[in-house]
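Take a look at the structures listed below.
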Structure P
Amino acid sequence: MNNFSKNLALWIIIGLLLIALFNLFQGPSTRGTQTPLAFSDFLSEVEGGRVSDVTIQGDSISGHFSDG
């Protein structure tokens, strides 16, 4: 390998590592389905026992509905 190829390979590896680090520190992914609710509707679902867990991060509140 000549110097140009070594330098190019090194910069490609550095770029891929930076992209991986950026993705690692991003917020939760949006892979699952999300249903936006008004806060009052969300509270009604929680009080009705239809929410299995709740996560609060800053000004964002999320939860998962119970299966049954």
Structure Q
Amino acid sequence: MGKLKDYIERTSYMMVGVQFALAIFIGFAIGYWLDKQFKTFPWLTIFWFFIGLAAGFKNVYRELKKISK
């Protein structure tokens, strides 16, 4: 039973990294798309990148808090 618990815990930590990267990528993609639509490159890309970064940190904090319980 210990191996299964270790596997689940390692998988949870891997998912934290994936969620962090995905949040940043989604923010960047939204900003890039909006910049293409409104011809404001690079301002919306930068703005949405930081929104994605903040969302990523929020997800990391929430998931690590949940895992540590």
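Where does the value 17 come from, among P, Q, when relative contact order in percent (Cα under 8 Å, 6 or more apart) is the thing being computed?
Numbers: P: 17; Q: 38.
Derived from the structure labelled P.
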Identity of the structure behind 57 (criterion: volume of the Cα convex hull per residue in Å³, calculated), options P, Q: Q
Computed -15000 for helix-only ellipticity at 222 nm (-39500 (n - 2.57) for each DSSP H run of 4 or more, over all residues; to 500) - originating structure among P, Q: P
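Each reported figure results from applying straightforward, stated rules to the coordinates on display, with no laboratory input. Worth saying up front: this structure is predicted, and the values here are computed from it rather than measured.
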